[in-house]
Structure I
């Protein structure tokens with residue numbers, strides 16, 4: 001099993017796969033997919049490598065990428081690796097101040113942007129920092145501003161394809177080592193400025209090697225959709241793995257359009273965050289709730305059969321009986337196949353999910369239907385995966401077995417600590433933050449609490465999110481929040497209770513479901529603020545909360561809550577670019593409402 005340095009990987013893949021399709025991309029769902037073969041991938045990468053060389057990019061230089069998911073992102077990555085330069089991806093939704101911080105911190109002189117919005121932000125950063133020297137624009141429709149050094153990607157690529165600097169690029173590739181810096185990934189932290197995670201080629205190569213061992217069924221016959229931001233370590237490393245294996249990647253431009261992309265592509269592979277599956281689960285549950293009692297009975301029988309077949313039998317490595325096989329076949333024909341086809345996941349072979357807590361209810365539900373969700377755990381600092389489900393013998397309630405050759409131990413306060421070749425090399429320009437997260441003997445402190453059982457990790461809570469009531473009871477807010485968002489009427493939850501006598505919550509309800517409820521119950525309202533403030537709506541959500549919290553400890557129960565008419569968002573600053581809740585911002589923004597719940 002060969003694992004090439006990323007600077008030469010595309011050349012080898014082109015020799016192996018030739019005119020087979022490597023990447024497909026489109027801007028709009030109504031457009032045809034544009035194909036890029038492995039040969040074209042290699043040719044464009046080489047041309048871009050020469051273009052970057054022509055504008056003075058040197059080994060070690062940091063080049064920023066600020067756009068939505070586009071095939072060009074991956075072409076540029078490997079062109080920079082060929083120059084021994086460093087990729088610095090930035091979230092497409094970032095503000096000018098966020099981009100400015102990264103540009104100054106990493107001293108980025110060349111920035112690649114996607115659309116007009118990102119270009120306009122880059123122009124602000126150009127004026128504010130005085131560091132940027134060149135802005136390369138991916139979309140042809142972008143209108144340039146005077147006195148800003150800008151050029152279109154197509155012209156930049158053409159200049160590289162005409163260049164004769166082949167030998168210079170070859171020399172750089174020959175000198176490339178695993179110790180070269182590959183990426184700086186700025187974490188979208190829930191507090192303070194982001195920190196630049198340093199990943200070397202040794203990290204990337206080791207991550208690919210480990211995943212090839214753990215997922216031997218992946219092959220060049222697979223197709224994958226890249227819909228999570230390529231800026232995120234999860235999607236980035238997944239795409240790097242797919243490219244190393246020869247998987248065909250469909251690059252989804254707008255995350256909101258993934259449902260349409262799924263139905264068109266019907267992939268065998270796709271990584272996602274729990275929120276995606278929460279929405280799928282909620283939609284299926286909503287459809288079930290509208291069925292007649294007879295049909296609901298069939299669904300209940302089918303799910304019980306699927307659980308017995310997939311979870312109680314195949315998961316444990318057992319052979320199902322003939323009778324169970326027949327029942328499962330009937331259940332699949334009546335229920336599972338129709339649900340999976342409606343979503344576009346009937347060809348699924350492996351659907352990794354990580355990035356936040358996934359409800360066991362959803363996990364079991366999807367697995368019962370034969371949807372191969374592979375739940376895992378990882379961090380930017382660990383080059384993504386720390387652990388994930390095996391094909392068999394995985395245990396619900398865990399985040400899977402630890403990947404090969406990674407040391408995991410439990411430190412003070414049950415904190416998970418890691419050591420191995422996939423662990424990052426520190427935070428860029430931040431020695432203080434680096435020293436704070438490494439032990440004296442070189443283990444990285446994750447900030448997550450848990451324990452290990454049978455080589456599998458059980459997460460208990462995120463240490464910095466944990467809060468304690470005034471009665472001394474510890475609360476893991478994510479446990480509460482994960483439960484509640486399974487309800488169709490509840491879109492988002494922020495649990496509150498640090499140093500308070502009891503737990504309360506800020507709830508962003510599903511406006512669409514509330515509107516339907518209002519129509520059925522003759523509730524009159526003139527705007528969404530009036531809708532969420534209506535006593536009948538409050539009583540409805542109160543009832544739903546009680547139902548979803550059944551079986552929880554008394555000190556964990558939400559005693560009071562307030563509803564907001566607009567959900568938490570990245571734009572409002574309440575969510576990070578990876579959709580994690582910025583608790584400090586939420587607590588500050590809704591301080592008046594929170595205080596009123598404790599009067």
Structure II
């Protein structure tokens with residue numbers, strides 16, 4: 001079908017697939033499956049599902065992303081952070097009726113998938129830049145600590161309700177006397193094994209080895225520890241989910257939060273591996289691919305998924321070349337689901353807790369925290385605030401805190417942009433004062449490195465007046481090169497600045513105008529009494545509102561009326 005490869009980059013990849021890549025993709029796919037199986041079962045238990053649901057959620061999403069995704073290495077699978085958000089979204093709806101978990105999860109996956117596909121088709125892939133790296137790091141760090149706290153009770157051999165980081169820690173601390181020695185010894189031993197293997201043999205799939213060791217210990221040593229429920233072989237039969245009408249609102253809210261968090265987290269992983277392997281990715285296409293993966297998981301009675309950094313790293317380090325790695329991993333897990341579900345019944349729950357704790361330590365990014373502290377104390381504070389928000393008020397409110405912090409920081413940076421005083425360099429060039437530009441007596445050349453709009457217009461005006469009062473020049477030249485956008489509030493601010501400087505007997509002029517500033521040079525269709533008019537005749541309106549070109553401030557330079565070219569201004573300033 002013409003144009004189909006544009007919607008399915010995986011098909012386009014098959015056209016140029018090289019036979020030499022096949023052995024690498026086969027080996028990498030089996031390696032990914034070896035890690036994805038135990039991790040998927042572990043995160044399923046985190047979200048309140050039977051471990052076999054984690055396998056359901058690990059197979060078809062890999063195939064869907066291989067067809068629709070733009071990354072060659074990314075593995076889309078169950079993820080601890082996404083499952084934590086999932087659990088927080090459906091927990092209030094299943095209170096007293098745990099049998100509704102599967103239906104609610106399916107509807108949530110379908111809603112999330114539809115949102116992602118619609119967002120990708122209309123260009124919302126830009127939300128990948130919405131959460132800054134430090135804020136997203138803090139959010140994921142908070143989830144990692146919350147997951148670890150929630151698994152401590154299982155590691156010690158008793159159950160404790162998950163009620164927030166601090167409350168869970170307190171509940172565990174007050175029940176330490178109920179620790180089951182055999183359960184704790186097995187869990188601690190598996191944790192030591194996992195960390196030792198990551199240090200000594202990083203290429204060996206530690207989670208798979210830990211799961212096999214746990215099964216062997218229960219089967220051969222007859223340990224009396226809790227085990228997972230028996231897993232039925234094969235895929236579940238398709239069915240329509242049943243939810244109440246009043247569930248739709250909370251599920252839509254949860255789907256929006258999951259779509260934001262899972263996509264931003266996925267794009268961090270996808271971009272990292274794309275940069276490492278020197279190719280580009282399409283965020284909008286990947287948003288569509290994430291939606292297709294979520295829908296595929298929901299149709300298999302699974303739950304929402306995201307980019308899995310640990311499984312992506314395994315595939316890349318094992319030599320995976322293309323999206324075929326994910327397809328091979330899906331096929332390997334499907335064979336396990338068909339023929340090897342019997343041994344899963346002997347898997348101890350403490351082994352899953354150990355795998356979750358191990359995976360969460362990898363989710364906690366201490367290196368980025370240190371780097372952020374060194375580069376920006378303000379952003380470090382935002383990262384800590386996002387982390388504490390998740391640990392105290394919960395995962396979904398923590399996501400809102402992270403989004404709110406991102407918006408506040410964006411507005412703060414835009415309202416207080418960088419500014420510079422320019423001076424004359426060699427050969428009439430223009431340099432900042434810090435770079436050696438020589439200031440000219442009686443002249444201030446000021447650059448404001450942002451568009452002048454409603455949230456920074458007052459700041460621009462205050463900075464111009466402060467510089468004028470401090471330096472008391474005869475001319476004030478505004479370098480408008482960086483101010484390509486001007487709204488009505490900004491036009492008012494410019495008119496006020498001109499009047500304020502005129503009251504101080506200072507000539508105000510523009511240089512390097514572009515964008516809407518250039519549009520100002522259009523003649524006015526009619527006189528107007530003020531500067532707050534439509535964008536295109538703004539400059540003319542400004543000229544009419546002042547009544548005349550004050551003291552020759554607006555000179556003609558080529559086709560740019562009322563605009564100075566900076567190099568020529570050095571020679572013209574004496575006649576202004």
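Derivation of every value follows stated rules applied to the coordinates shown; laboratory data play no part. Computed from a predicted model, the values in this text were never measured in an experiment. Cβ atoms are built from the backbone, for glycine too; each structure is taken alone.
Couple of notes before you dig in:
- The greatest value of FRET efficiency 1/(1 + (r/R0)^6) of positions 347 and 379 (r between Cβ atoms, R0 = 35 Å, to 0.05) among structures I, II is that of I.
- Which of I, II yields -0.46, -0.95, -1.35 [log10 I(q)/I(0) by the Debye sum over Cα atoms at q = 0.07, 0.10, 0.12 Å⁻¹, calculated]: I
- If you line up I, II by FRET efficiency 1/(1 + (r/R0)^6) of positions 139 and 307 (r between Cβ atoms, R0 = 35 Å, to 0.05), the top spot, with the largest value, goes to II.
- Test item: distance in nm of label points 7 Å out along Cα→Cβ at positions 179 and 219 calculated as 3.0, pick one of I, II: II
- helix-only ellipticity at 222 nm (-39500 (n - 2.57) for each DSSP H run of 4 or more, over all residues; to 500) from the coordinates reads -19500; which among I, II: II
- Relative contact order in percent (Cα under 8 Å, 6 or more apart) derived as 11 - corresponding label from I, II: I
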